[in-house]
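None of the figures in this text is laboratory data; all of them are computed from the coordinates on show. Predicted, not measured: the structure shown is a model, and the values here were computed from it. Cβ atoms are built from the backbone, for glycine too; each structure is taken alone.
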Structure 1
Amino acid sequence: MEIITTPLEGCLIIKPAVFPDARGYFFESFNEERFNEQTGLKVHFVQDNQSASGYGVLRGLHYQQGEHAQAKLVRVISGEVLDVAVDLRAGSATYGQHYSVLLSAANKLQFFVPRGFAHGFVVLSETAEFFYKCDNYYNKASEGGLHYADPALNIDWQVPADQLLVSEKDQVLPNLDKL
């Protein structure tokens, strides 16, 4: 496993060691001991989630706050997505900045999004299955979000605006300056 740092402190790209052979391939998608040792973190995941979506579906930008904040380790099982994290940590030198990474079944990359970040993704392929681990349980009363098209964030979602499929709930999320 290779750990790749990003410009946002704490956000990491995880590149697994993949072992192909005539039958296909094998890779270890997660090993808590190795992950914690190589990242220097002490993360214990307690919940796995999975979604299936079609082209242009945008989910996000979501976060959990307070004692229910969540770190996530995300990956794509089939298809391709643009995955985005936005730094919401008060006092952070990169507050309000975002980082995006292309995750796909083909590249097998994973993206670690620490607590204190909003997270979202858009499907770039015909369909995609998205899988993620959380280090804290979901709590509806602690959920928050940012509007995906906030001009202050200036995120290039790589899908024409008229082709995005966004939930009603996500369409009315506030901009960063309203948090």
Structure 2
Amino acid sequence: MSVEAELTAVVREPERVRAKLAERAEAEHSVYADTYYDRPDHSMDRDGYELRVRTITTGEERRVVLTYKEPPVDEASRSKPEHETTVADPDVMNTIFEGLGLVKLISLEKHCDNYRLTADDRDLLATVVTIPELDGQTFIELETMAEPDDLKAALASVRAVLDSLGVAEDDAVTESYTDMVANAR
């Protein structure tokens, strides 16, 4: 079972962080259109599960990814076991989920600059994120995949890269984007 070892933080100086990331990798600009599904009683969200259909648009290219995340295995970082696959049509997934009795929890759009880099022999993805509904805020997500017994070391590598970018531990975000957007609405 692979775990997404991820830390998310507020970025106080977005241009400085983007410049430091650009020294290590080329940015790929994408827009993510995310729709999250849940049971009518919202028990999946309450219990830490996520079921998401994401449409990723990068230039003229479009792909759709279905993601299921289990509850966090590390509460401090909210790192979760993640299962992901590509799908052809988000509308078909919506029909299937609604047919199974699920409801749309929330939909949101993320504007992302993705940087693929390596640290401590790990492949990492750094994503600088803005969400139109969270006007004026910029976030960074830094992640790598790890096995459960390697999670602590993976998170230490992630934290070290954030430190090198000048992103302080105090800037960590523990609230999900879905909760932040729901509260903004």
Structure 3
Amino acid sequence: MRIVGGDWRGRRLANVGKGDMAAHLRPTTDRVRESIFNLLVNGGHADTLDGTRVLDVFAGTGALGLEALSRGAATATFIEQGRKSLAILRENIALLDADARIHPRDARRPGPGTPHDLVFLDPPYGQGLGEKAVVALRDHGWLAPDALIVWEEAAPPVLTDLTQVDQRTYGDTTVTLARLK
């Protein structure tokens, strides 16, 4: 894995091989990450990432939030609770000497937070955890009123409190862009 764009373009991240399914660690591939950022900026969903407050939920390796920092985001906060994932996340932040915050909590019970403009949501596939996390993040102040949520799942998620603005499929990954209703 590597950073695919921005100031850290080409920088390698910690090697996780094919991931760790027991730990629900399934890193977003470089190709899908590049497609997501092209969709955000070139697809008209975000003019620029400059100054954006990013939240990476079910962060795993942190590749999405770190990619956003590389492309000009002002801040990145990572919510992750898995021990193996947290170790890799910390290693990746250190490798890039990134100014980032880690919130080691369950995304369904995040506690009080500050609003973020761009939210990457990559829950373990098919478990309904993303839907629960969105409600908790909204209720605890983590989502800015106009926040854009980039949700990765195996199938289109249930968007009860969100309005879909775009959706693309990349292999076995469905990426849904949504905003709060």
Here mean count of other Cβ atoms within 10 Å over residues 53-60 was calculated and came to 26.9; which of the structures 1, 2, 3 was it taken from?
3
Compute mean count of other Cβ atoms within 10 Å over residues 61-68 for each of 1, 2, 3 and report the one that scores greatest.
3
Structures 1, 2, 3 compared on distance in nm of label points 7 Å out along Cα→Cβ at positions 13 and 149: the greatest is 2
